[in-house]
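Please treat every number below as a calculation from the coordinates, not as lab data. Keep in mind that this is a model prediction, so the values were computed, not measured.
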Structure I
């Protein structure tokens with residue numbers, strides 16, 4: 001959708017509380033898009049008003065605001081999966097550190113000999 005058309009319709013709701021005439025399917029889609037992201041709403045008197053989110057969208061650009069909202073929704077959807085991945089990685093790190101400590105305690109001469117060979121090669 002065109003940012004100009006989104007902004008134009010949002011400004012139309014800001015100037016008039018009456019429902020605008022929707023001539024085309026594109027206008028209907030724009031209205032649905034504005035409602036989906038809570039940029040406009042109907043108050044208890046039946047007047048259409050621009051919400052705080054709508055005012056913010058007008059400041060930064062309606063298209064940019066909608067894009068940011070979509071990105072935020074996607075991040076919120078992916079967050080539980082990322083938390084699970086973090087827990088798995090932490091468990092793997094603890095297991096690997098434990099294995100390294102066990103190897104050092106079980107056979108320190110291998111590490112000492114390997115370190116001595118490394119120093120003699122230099």
Structure II
């Protein structure tokens with residue numbers, strides 16, 4: 001039996017995934033992009049969660065929030081799943097250092113505003 005999930009839950013999944021990615025990245029040694037294979041795998045897993053949750057966000061809601069790179073998020077998930085051998089670690093590194101902190105703040109604002117509407 002499948003569980004019907006509220007939009008807020010998917011947004012929270014995205015937020016939680018960004019929090020974990022940021023935390024794993026902060027735990028690394030400053031001389032490395034990612035400290036261990038285990039950390040890299042944890043980051044990739046959370047990028048997958050982020051992309052999968054994004055796929056469940058309704059299109060009309062995505063259109064209301066063009067500040068979020070929805071298609072890029074799903075695209076990264078698809079590439080990690082279907083073309084994992086072609087994903088460069090530098091691409092993952094750039095995503096977690098440049099994009100994830102900004103995404104986290106934008107998703108947090110959306111969740112706060114969404115909660116205020118109810």
Structure III
């Protein structure tokens with residue numbers, strides 16, 4: 001009996017596995033919240049004094065991807081010309097995942 005036949009297939013296809021390694025790392029960090037953004041570094045690791053973004057809100061993945069005014073120009077014009085749901089940015093098709101990773105790498109804060 002072949003061991004591959006015993007392996008379970010994935011219930012859902014996740015285009016995450018089609019990305020480059022660097023893009024996968026960034027997306028995993030954004031998805032799980034285990035990243036280098038201030039919220040995680042302050043609340044979980046106690047490595048920075050404040051969980052706040054320079055704009056005054058908690059610096060989370062959702063904040064950076066959806067609402068932070070510091071990154072609105074990059075987010076609104078070049079990366080996502082139309083409003084895109086957070087779910088699609090983090091779990092959508094390959095093109096959306098690549099956009100999200102590219103935005104995170106270009107935006108400034110180390111993810």
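For which of the structures I, II, III does the calculation of semi-axes √(5λ) of the Cα gyration tensor in Å return 29, 19, 10?
III
If helix-only ellipticity at 222 nm (-39500 (n - 2.57) for each DSSP H run of 4 or more, over all residues; to 500) is calculated from each of I, II, III, which structure is the one that comes out at -10500?
III
Please compute relative contact order in percent (Cα under 8 Å, 6 or more apart) for structures I, II, III and give me the label with the greatest value.
By relative contact order in percent (Cα under 8 Å, 6 or more apart), the leading structure of I, II, III is II.
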